[in-house]
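Okay, got some structures for you below.
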Structure I
Amino acid sequence: MSNDYAAIVSTLDVAVLLVGAVQFAKVWARIGDETAAQAQTRRERMGALIEQQRQGVEPSRSELLEVRRTSLVRWFRQLALLHTAGLIWFFTCGNLIVVQLRVLRWAGTAGAGPNPDLAQDAFNWVAIGVVLLFIEGYVGGFVRARRKAQQARKAYSLHYTNEERIGLDQKVREAARSESAPSAAPADT
């Protein structure tokens, strides 16, 4: 490893470490926020059912199942990906710090030899960090797009009845079939 390489890899290491630390903090903050919101939703639903029981009305099976769907155990399963991302960033940032300290120690040692193992470790961890940033951006964009599509689909399903949606779907398919079939009739103008 040369002094120039150490300077380059240190700059990249610190940049990736900075972004990685921010990503790590954001992931864990989001886990905390979503867990707190989920717990609040569950408490509100449970409270509503208790109030209902106080009035002498037993909760329906669907109401009980809805509360079950909001249980924290199930919520933590849904957050498994976020927990995994947080742990990956924690591990990566930890290794970036260790590599950075090793590079600084090497740079501060008078007459230090080339140390190809350190150069390889530094390159590997910086590359891993950069790849993780790319993957996280790609996956994050995909997840956001999927959530928006699900929300739009849910809003559409709630706004229109099954019969209306199915009926329109059939009309669309029939129109597509008639368009692809050869027709002797002139086109609409």
Structure II
Amino acid sequence: MRLRSEHWAALRVLAAGEAVGHGWVGPQCGISAAVFRSLAGQGLCEMAGEELLPTLGFGRQVGWAVRLSTDGHDALLYEASRSAAPPPRPERPTDPALRRVTLPPADLVVLRRYVTLSAQLRCPPAEGLEDALREAHQDAPGGRYELWLTEPQMDSVARAFFMERVAGATAAGNRYAREHGAIYRRV
């Protein structure tokens, strides 16, 4: 079940209650017990049992108390990361030896596969290609990844797509040659 805004507000109240004392929150928080029961049903908080209620120090007989569960804590953290602003786009490198290359996600998968084999390949990828892949940023139009590569790295990418062609898939190599003019030349 997708949480509504009042559920998120209730979880935030519970998170604030964790910071003080025992972490239990009672009716004085101003949120209905029904909201907390709904959250407890999903495992996002826990309701205090009747034997625990008198020991919490809320004064008069309190009808209920609730505290954040581990899943509730993690749900708040996850929700905050989803709504956080995306990381800023990296600045364009100033090194004139670097060329901008954009690749669709499927082609990046091919390159990552190629780089993972680098220790076993007789002709390993150019130095720095693994770092360039790690720093690839998905912000180019059409969901493409933007990489900044040197000429030797571009040649390694062409070789990776040659290997993919040998394995039976030609699209990545053809697209790379058409868009970036880099074709693998056997040594």
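The greatest value of relative contact order in percent (Cα under 8 Å, 6 or more apart) among structures I, II is that of I. Looking at structures I, II, which one was helix-only ellipticity at 222 nm (-39500 (n - 2.57) for each DSSP H run of 4 or more, over all residues; to 500) calculated from, given that it came out as -13500? This value belongs to structure II. To which of I, II does the computed value 4.5 (distance in nm of label points 7 Å out along Cα→Cβ at positions 139 and 163) belong? Among I, II, the structure yielding 4.5 for distance in nm of label points 7 Å out along Cα→Cβ at positions 139 and 163 is I. Starting from the value -0.63, -1.19: which structure in I, II was log10 I(q)/I(0) by the Debye sum over Cα atoms at q = 0.13, 0.25 Å⁻¹, for residues 3-106 alone calculated from? Checking each candidate, the match is I.
Taking percent of Cα pairs over 21 Å apart from the coordinates of each of I, II, which one would give 63? Derived from the structure labelled II. Once distance in nm of label points 7 Å out along Cα→Cβ at positions 27 and 99 is computed for every structure in I, II, the highest value turns out to be that of II.
Here, each number is a calculation from the coordinates, and none is a lab measurement. It should be emphasised that the depicted structure is a prediction, and the values quoted were computed from it without experimental measurement. Cβ atoms are built from the backbone, for glycine too; each structure is taken alone.
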